[in-house]
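Take a look at the structures below.
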Structure P
């Protein structure tokens, strides 16, 4: 059974990486949106940035399905998006593990919705301000073994390692 499962995973990775990446990232976004509406959750600015980064991976992967000639560029863009996702979710996990006193001393970077921050501070200023975090981004509203940020970190790590290894495998062939 395990041998068949590992063979299936290896086959998907080797032959359908872009399709699996696109469907996986799209599924994560859809699940997050559905959970927001079903569980009546409010996504913080860091959660929204995480969704956009999964969206970038989905779009880049979809383009990769259509254009095999841009293989290296496609994988580099997935690697970059995954690294950015690791930075955002890693920072959020860090914030979630701060003490109450440390949380009280944080700036209010997560106090405004991401769209408002981008309108007020500009694109890069809004992203930088939201990345500073704050008490709102440190809240854990849902858990199933791990919370949203931890699951996001795991999936970004899978995309990062998968795309890096695809680049090195292509270079060796």
Structure Q
């Protein structure tokens, strides 16, 4: 198999079906509500951080990642990058961008808002902007740090608890 640039989808990968995008777009349309839910989960995880620390982060990683993969996977088509920025991107996961752009759209967004790589799919960043308009204090303009690929598959929620406990994530 020929090597491909990391940022682009692998050769032969099919674009997402329209039916698989419905829940992702529902999440963007309800970004304000989901922001409140997300904030509540964040407060709960931070409040539970002393208990989570006692139980042991290594012991909790697998169940937390499992729950996160299924909950966020269903709602946001989460790619489990390990460094979630949904609350900054209008509840539209930037990792769904075929080019994996985390700080805004590429220069190839079509006039109808479609993706350059998959014309039938709306640009993830167009959706992020729409969702951010429904959120209070959405930080869509904040520059996101580069993705640490070592975190892929790990729980962003558990990492939040570690930070709240003053430990390195």
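Read-outs: derived from the displayed coordinates by stated rules, not from any lab. If you're wondering where the values come from, they're calculated on a predicted model, not measured in any experiment. Cβ atoms are built from the backbone, for glycine too; each structure is taken alone.
Before moving on, here are some points about what is shown:
- Entry that produces 1.70 once Cα Rg over 2.2 N^0.38 Å, for residues 57-112 alone is calculated, selected from P, Q: P
- In this comparison of P, Q, the computed figure 2.9 for distance in nm of label points 7 Å out along Cα→Cβ at positions 97 and 129 is attributed to P.
- Which entry (P, Q) yields the derived value -25500 for helix-only ellipticity at 222 nm (-39500 (n - 2.57) for each DSSP H run of 4 or more, over all residues; to 500): P
- Structure from which 32 was derived, relative contact order in percent (Cα under 8 Å, 6 or more apart), options P, Q: Q
- Per mean count of other Cβ atoms within 10 Å over residues 41-48, the highest-valued of structures P, Q: P
- Value 2.6, calculated as distance in nm of label points 7 Å out along Cα→Cβ at positions 65 and 145, assigned to which of P, Q: P
- With distance in nm of label points 7 Å out along Cα→Cβ at positions 121 and 137 derived as 3.2, matching label from P, Q: Q
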